[in-house]
Structure I
Amino acid sequence: MLSAPLMLGCDLAQLDSFTLNLITNDEVIAINQDVLGKQAQLMYTEGDVQVWKKELSGKRIALAIYNLGRDDTSFEICFSKAGLKSKQFLRDVWTQTDVGYRKNSYTFDIPRHGCKLFVAK
């Protein structure tokens with residue numbers, strides 16, 4: 001989300017499948033390497049949850065929602081607070097699945113110390 005260089009310093013032969021899938025997720029890498037080169041901005045905080053927004057090429061927007069708390073939580077992202085249009089098509093970048101169109105908000109669960117990552121179109 002901050003458009004930092006990607007570096008990896010580990011023995012690739014020792015990676016488990018979860019970590020390998022994480023670091024080779026093309027959609028996540030595309031957010032980091034987007035040609036606009038813009039960094040994400042903190043849009044709002046509610047309790048232990050932060051919502052970050054990053055403008056991408058092609059009029060797309062990346063949203064990272066971080067749960068900094070010690071407990072799993074359910075969170076409703078408010079599109080207007082996040083600087084989005086009222087109707088958005090969302091894609092879950094971690095799972096590489098379409099959430100679909102949502103209006104005004106979207107509610108989901110976030111594990112403790114976890115992050116949800118979406119692209120809005």
Structure II
Amino acid sequence: MPHVLIIEDDRFNRHLYGDLLAAEAIEVRFASTAAQGFEAIRLDRPGLIIMDIELPDMDGLAATRLLKGDPRTASIPVLIVSAHALTDDLGDAYLRKPLKFPEFQETVRRLLRASD
């Protein structure tokens with residue numbers, strides 16, 4: 001199964017998402033900025049990206065637009081996670097913080113199956 005890249009600047013949230021996915025035997029990689037995320041994607045293409053919206057170097061929506069606009073990364077599913085209500089339909093799925101853990105895990109499994 002391909003790995004999941006979590007692009008999230010909050011250390012607590014990175015560890016929370018990582019622990020939830022590790023419980024599902026899903027390999028996880030982390031980035032705390034959009035730039036680190038782009039580099040991680042370039043080095044080793046993930047099966048799914050979990051994208052925070054409020055990143056220190058670039059808005060997560062702008063980062064998702066770049067990913068979806070690039071033919072090399074457009075097919076990678078993006079799960080947007082935010083405390084804010086969104087009207088932009090950029091990602092392949094959207095979950096609002098605070099997360100409901102079963103919904104989070106099911107959404108990740110569904111998106112990973114779709115990326116196979």
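All of the numbers you see were taken from the coordinates with simple rules; none came from a lab. Bear in mind the structure is a predicted one, so any value in this text is a computation, not a measurement. Cβ atoms are built from the backbone, for glycine too; each structure is taken alone.
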### Query
From I, II, which structure was distance in nm of label points 7 Å out along Cα→Cβ at positions 13 and 101 = 5.2 calculated on?
I
### Message
If mean projected area of the Cα convex hull in nm², for residues 5-44 alone computes to 2.5, which of I, II did it come from?
### Response
II
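Looking at structures I, II, which one was helix-only ellipticity at 222 nm (-39500 (n - 2.57) for each DSSP H run of 4 or more, over all residues; to 500) calculated from, given that it came out as -3000?
Numbers: I: -3000; II: -12500.
Derived from the structure labelled I.
Ranked on Rg/Rh (Cα atoms, Kirkwood Rh), which label among I, II comes first with the largest value? Mind showing how you got there, number by number?
On the way: I: 0.97; II: 0.91.
Comparing I, II by Rg/Rh (Cα atoms, Kirkwood Rh), the maximum is at I.
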